[in-house]
Structure P
Amino acid sequence: MKKSDLKNNLNVVILEDDISFMEILNLKISNLGFKTYPFNNVKQAVDFIKNNNLIFLITDYSLSSNNAKKIITDLRNQNLDFPFIVVTGEGNEEIASDIMKLGALDYIIKDTNFLKEISNKFLNAIDKYNYILEKQEWQKKIEISEQKYHKIFDNIIDIYFEINNNRIITEVSPSVKNILGYERDELIGKKFNIFTDNINTKIILNKLKKSKYLNNYRTTIKTKNKHIKTIEVNIKKNK
């Protein structure tokens with residue numbers, strides 16, 4: 001997702017039971033151009049999170065009716081996943097460790113510099129979140145590409161081989177079963193001459209010394225049952 005799209009669509013929930021502080025946080029974040037939804041009531045904030053998408057939560061750790069760790073854990077248990085920042089008036093390392101393990105993008109202490117730094121810290125957290133979203137999008141694209149590749153590979157009519165410099169078969173399409181009678185697992189790791197005699201192998205290798213490609217070359221090949229088939233091969237040498 002583009003950063004501009006994220007900014008336009010993100011719902012920033014501010015949960016703080018100190019109303020004055022909640023209003024200050026709301027002003028700071030809304031001035032950055034984000035849509036903000038301030039709450040000083042845990043239930044109302046949780047209901048909003050459950051009923052809306054693209055949530056970013058900024059929450060105080062210690063709330064009068066609950067604490068941030070329990071609220072976020074409960075929401076995670078309901079399969080609600082969203083980025084969040086926790087702010088606190090106490091610099092407790094144990095709390096900070098627990099919150100970061102939950103996936104917080106930042107843990108900010110309300111010290112004398114807090115109000116000066118909160119805008120930059122929030123924007124840094126947004127950058128982190130945007131990177132996570134971009135990474136997820138690329139992973140989905142890679143998975144889709146791999147699925148398409150495997151679908152084509154599994155349904156290919158011809159036989160596709162990959163062979164290393166030692167003439168060891170490193171990959172072969174499942175179609176080898178229908179054409180030569182071998183299961184794929186029977187061939188991985190075997191020498192390519194399981195199919196052909198030394199004369200044919202030498203001829204092919206000599207031709208590949210002169211050219212990177214061998215197109216529509218007719219030769220013979222042995223099936224698992226030792227039958228001889230005449231085939232046409234296309235070979236590309238990677239190195």
Structure Q
Amino acid sequence: MKFGVVIFPGSNCDADTHHAIEVLGQDATYIWHQDTDLSGFDCIVLPGGFSYGDYLRCGAVARFSPVMGAIADFAGSGGLVIGICNGFQILLEAGLLPGAMLANKKLKFLCKFVDLRVETTDTPFTNKADVGDVLHIPIAHFEGNYFADEATLARMKENDQIVLRYCTPQGDVLPEAAPNGALDNIAGICNEGRNVFGMMPHPERCCEDVLTSTDGRVIFESIINAKDYLGDRRCSGWRLAHRSG
């Protein structure tokens with residue numbers, strides 16, 4: 001499977017992401033933010049970092065990079081797109097995912113391991129997990145406080161778009177388990193087509209035993225499995241194709 005890892009000025013997790021993909025035996029290629037040719041890629045990854053120095057708002061400048069128009073077209077044709085941390089923020093700013101990010105509730109940068117509960121496996125990004133699984137994955141952000149208005153949140157719940165929630169180690173979704181104050185403990189969501197996914201925690205930072213947790217592997221393994229399952233078909237019809245077998 002061929003992954004493209006986008007580099008924006010200020011990205012700092014591109015090499016980590018590239019390495020994690022190669023650890024899993026997959027092909028990874030860097031994509032410069034001015035590139036617009038995404039042909040041949042199966043999945044595009046927007047990594048973490050501080051694109052354009054996080055001027056204005058996190059992701060607010062990166063959304064205007066030439067590559068983002070190509071990514072919108074790629075996603076529109078069913079290509080898989082995952083945004084991690086700053087990548088998630090960029091997808092929100094670009095309108096490829098609903099909602100917005102606010103500053104953490106205590107106005108402090110957070111860098112630590114957290115626990116996440118898998119809320120749905122009906123996505124190309126979590127199909128190798130089980131509903132209720134608790135993943136131990138690190139965060140590193142200042143603006144990770146997810147927010148959406150009531151109508152948007154209701155629609156997301158109806159469409160099963162909330163993929164990951166912050167929880168206790170025992171899997172309980174409690175307000176105090178959300179380190180940043182995120183609405184409804186939301187840590188990761190997908191679009192209605194289920195082929196665009198954003199998460200604030202960093203799965204690429206926990207794919208090897210030396211990193212104390214390998215729970216991040218399930219995200220990348222799910223993407224690989226989705227490609228194997230669907231073959232050459234695009235994944236925007238994931239739910240229908242997955243359920244129909």
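Rank structures P, Q by distance in nm of label points 7 Å out along Cα→Cβ at positions 59 and 147 and report only the one at the top, that is, the highest. With respect to distance in nm of label points 7 Å out along Cα→Cβ at positions 59 and 147, the highest-scoring structure among P, Q is P.
With distance in nm of label points 7 Å out along Cα→Cβ at positions 115 and 195 computed over the structures P, Q, the top value is the one for P, the highest of the group.
Thinking of P, Q, which structure, once relative contact order in percent (Cα under 8 Å, 6 or more apart) is computed, gives back 11?
P
Figure out for me which of the structures P, Q the number -7000 belongs to, where helix-only ellipticity at 222 nm (-39500 (n - 2.57) for each DSSP H run of 4 or more, over all residues; to 500) was derived from the coordinates. Label of the originating structure: Q. Starting from the value 5.1: which structure in P, Q was distance in nm of label points 7 Å out along Cα→Cβ at positions 67 and 171 calculated from? Structure P accounts for this read-out. Of the structures labelled P, Q, one was used to calculate semi-axes √(5λ) of the Cα gyration tensor in Å, giving 23, 21, 18. Name it. The value was obtained from structure Q.
Values in this text are rule-based calculations from the coordinates and carry no lab data. Because the structure is predicted, anything quoted here is derived from the model rather than measured. Cβ atoms are built from the backbone, for glycine too; each structure is taken alone.
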